[in-house]
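What follows is a set of structures for review.
Values quoted throughout were computed directly from the atomic coordinates according to the rules given, and no laboratory measurement underlies them. No experiment lies behind these values; they were computed from the predicted model shown. Cβ atoms are built from the backbone, for glycine too; each structure is taken alone.
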Structure P
Amino acid sequence: MASVAAFDQADRDLVARFEAAGQGHVFRFLPQLAAAEVSDLLADARQVDLAKLAQILASAPATGGESAEAGQIEPPGDELQRMEATEDHRRLRLAAHDRGLHEIEAGRVAVVVAAGGQGTRLGSTAPKGMWPVGPLTGKPLLAWHAEKVRYWAKRVGRPIPFVVLVSDATAQATADFVRWHNHFGLDPTWIKLVKQGSLPAVDDAGRIVLTSASRIALAPNGHGGVYAALRESRVIDLLADHGVRTLAYCQVDNPLIRTLDPLFVGFHVRNESEFSSKSVMKRGPAEKVGVFGRVGGRPAIVEYSELTVEQESAIDAEGALVFGQGNIAAHCIDVAFARRMADEGLPYHRARKKVPCADATGRTVEPDRPNATKFECFVFDALPRAARTVVVEARRSDEFSPIKNATGDDTPDTARRDLIEMFRGWMRRAGVTPPDGAIEISPFDAPDEHAYRALRGLARA
């Protein structure tokens, strides 16, 4: 108990708060811990917001967040801007592109890339943003996105804020990575890392799980934590003070996405939207991706698991899936709206996971089945609260090929394949014959097809 005797009053108060909350078991191994282990345990405990955890345990539904009843789900309404081949729609898209370009030139847009996850499903313990994706160069995901921002910064002649959402697990490695890569050629003043919060995993009785005698099972609170991270880091204040009105949000694992897209920004601003989204047509009814619809009359993103089999496969009069517009995690978010979401908070989703845990002796045990619950909030849970929204349909082959798995669909191999096919598509539509084999067009030279056509001296599509 020597280590406990060395506690100061703040440490004793911390233990008392856990005991009062019914979580005193977290400190049950204190007598056997070395001084460094005690420090680790106290540091973890200080990160736990016991009041918030109690609130989440009382309110988070067993599955999903604010899950919808099947009968309440309706197809998207006039917020959806479909891709159409008409001349009127072409003019509308060109006008939106020009408006978005004006916003970028005026310094009113910042980029936010969510990069808090690790590549564990890919067989790596490094942050997923370090995963190589360039078909020829092996350029990593985070650099791939940063070079798209660098292109636009050069084009408009001013720095563009590049905000990276990290977690406890990825913060230090990402900061080092950015420095090692010389800030990807961006102005280092305008690269900001903001850290999402953490929440403890709990067992079936709602008790905080220990991964060892001296460590709490803490996990990132989901990409919906971006709102609070922006507020708590004061980065949202900095952006607003410098005239930024729109956050262009995407996730690091999708190399095809147009990290900064004038067309999308333009639709967002022209529609005076608070929260806008991109969509692509699903591969088929069974694809496991959230879809755009309406719940209780409000626009929403509905998890695939909340659709009935009949809804999942329903076809409209034109032969398309009724719930076929898939969410690709690309959003434009009004800065004032983001600040409001940070203040209001979002609902939490429960997820059953296999979490390493301490046995009765404090030894770490790897479970063979889900044994604990983690809690996450999702960035798109803000959508129903937006006064105005727009959903812009995009070409899947040019915007969506995420890296999620080591094998099967959505792997590093499929992403590289789709990058090559995207480049081939740009070249063919520009009247250029693609070469055989792997090809790579630098994101800094041409982050999208408009830029590629300009590089070739051709009129925009």
Structure Q
Amino acid sequence: MLSLRKVIATRVLDPIIWKRKRMPIGIRLREFRVQQWDPPEVFEERQARKLADLLAHTVTRIPYYRERLPDLAPEAIREDPSGSLRAFPVLERETVHDHLDDLHVDMGRGVIRDHTSGSTGMPLNFIRDRESVGAGLATTQLCQEWAGVERGDRRTRLWGAAFDLKAARAPARRFLNAFYARTVLDCYEMSEEVTRRYVDFLNRRPPLLLEGYPSAIYEVAVYAERHGLEVPTPRAISASGAMLYDHMKEKIEEVFRAPVFNHYGNREIGLLTAECERHEGMHVCGETALLEIVDDNNVPVPDGEEGDILATHFWNHTMPFIRYRTGDRGVMATKKCSCGRVYPALASVIGRTGACFVRRDGSVMIPEFFVQLFAWEIDSANVRKFQLVQEDVDRITVNMVPQPDTEGYSEDERAAIRRRLAEGMRGPVDVGFVAVDDIPQTQSGKYRYTVSKVVDADRSG
């Protein structure tokens, strides 16, 4: 039975707000709910049409692409949208930063200026329009429905993006959040005292959906377990904004006694993939985006092989993101999810390329190796937090936050770490251990387990 609050939120406020903002969220949501069950040939024809419309618009209206693709005619694009997509250069963050004025055009759809925090690289300014925002919000709601959560259900979010937190504190947003039963908790500084307050809050106001950065939710779970505290059991837990590692998912589900749904996206485009109730990979949000997994030459690789993730967004015609390099690596699933939805799926997101370590021979070591080593193989009772920093190709610093009255990793543990790092890096490596009071999160509240100054130096050079 719907509560009065939920009725007001979803049947009164939703239509008023969507109409006032000129965002067709309700229309898109109704469309997407039906289209997710379409036969493959219907979905593929629809996606090809969206792609053709986007590319034809881009080569005729966007100055940056008019100059670089003068011979790619709209007629040729409509004959072969997928082949035409390969002709487009990969869109790098640096390109957006340096050519912003030439990458957008006024479409009369309303201009919404936004930016990234720069937590894992340069801050980035970009533009969205109301059509793209509306489609993105509808996609997010659809994916939350896959987890069994409806609009108006009580939810708590552990988040750290300054822009979002500032917006949540605005008087109008606070009024709306009361009707929608939404609470945003700042996870930028997760001290023991703050974490205890958040545990108490969750118990006072149990959410049906707990969402946020995986590291922040994991910190709450670890704290509650360590201190023998009860936490509520939500209907679902949504992890987004950063990497969800296996040890995190296992601990969160164990402590909260609720399923974790992994979501992947970015601020520039929005939600790109999400898990459904079957948890057999993350469905690509195919009504709003197309993903490619490519090799070092930006050529798509077969399903099941790892590569860089490129994203193309169908709805933002004001500033198209086409073959945009997200900075992450992933693997496309080799088989369909048993749920019956038409969308392909990512088997996994490997992690940010900037979090990979570079070996002397030029190959890279993905972050999962280090997380597996420190969270599972070593799993020291003396260390509360850890972070690895690649200072040079053969020099790694292990920052550690020791438990009270300990010196962090024991001598045996340090020897094991040195041995395993040498194996992983395929050669001698100088490993130093540094005890610190805390390991700060990025400006957006994210927590980075691995940082490579080698990769960062290559990107800035």
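Using FRET efficiency 1/(1 + (r/R0)^6) of positions 45 and 109 (r between Cβ atoms, R0 = 41 Å, to 0.05), single out the structure from P, Q with the greatest value. Provide the component values of the computation, followed by the final result.
Details: P: 0.55; Q: 0.95.
Comparing P, Q by FRET efficiency 1/(1 + (r/R0)^6) of positions 45 and 109 (r between Cβ atoms, R0 = 41 Å, to 0.05), the maximum is at Q.
Can you tell which of P, Q yields 21.6 when mean count of other Cβ atoms within 10 Å over residues 261-268 is derived from it?
It was calculated from structure Q.
Out of P, Q, which structure matches 0.40 when FRET efficiency 1/(1 + (r/R0)^6) of positions 21 and 125 (r between Cβ atoms, R0 = 30 Å, to 0.05) is calculated?
Of the structures listed, the value fits P.
With Rg and Dmax of the Cα atoms in Å, for residues 317-364 alone coming out at 20.7, 63, pick the structure among P, Q it was computed from. Walk me through the numbers on the way to the answer.
On the way: P: 20.7, 63; Q: 15.5, 45.
That value comes from structure P.
The value 161 for volume of the Cα convex hull per residue in Å³ was derived from one model only; which of P, Q is it?
On the way: P: 161; Q: 151.
Source structure for this number: P.
Quick check on the output: 3.5 is distance in nm of label points 7 Å out along Cα→Cβ at positions 197 and 453, derived from one of P, Q. Which one produced it?
Structure Q accounts for this read-out.
Among the shown structures P, Q, from which was the value 21 of relative contact order in percent (Cα under 8 Å, 6 or more apart) calculated? Could the numbers behind the result be given before it?
Values: P: 21; Q: 14.
Derived from the structure labelled P.
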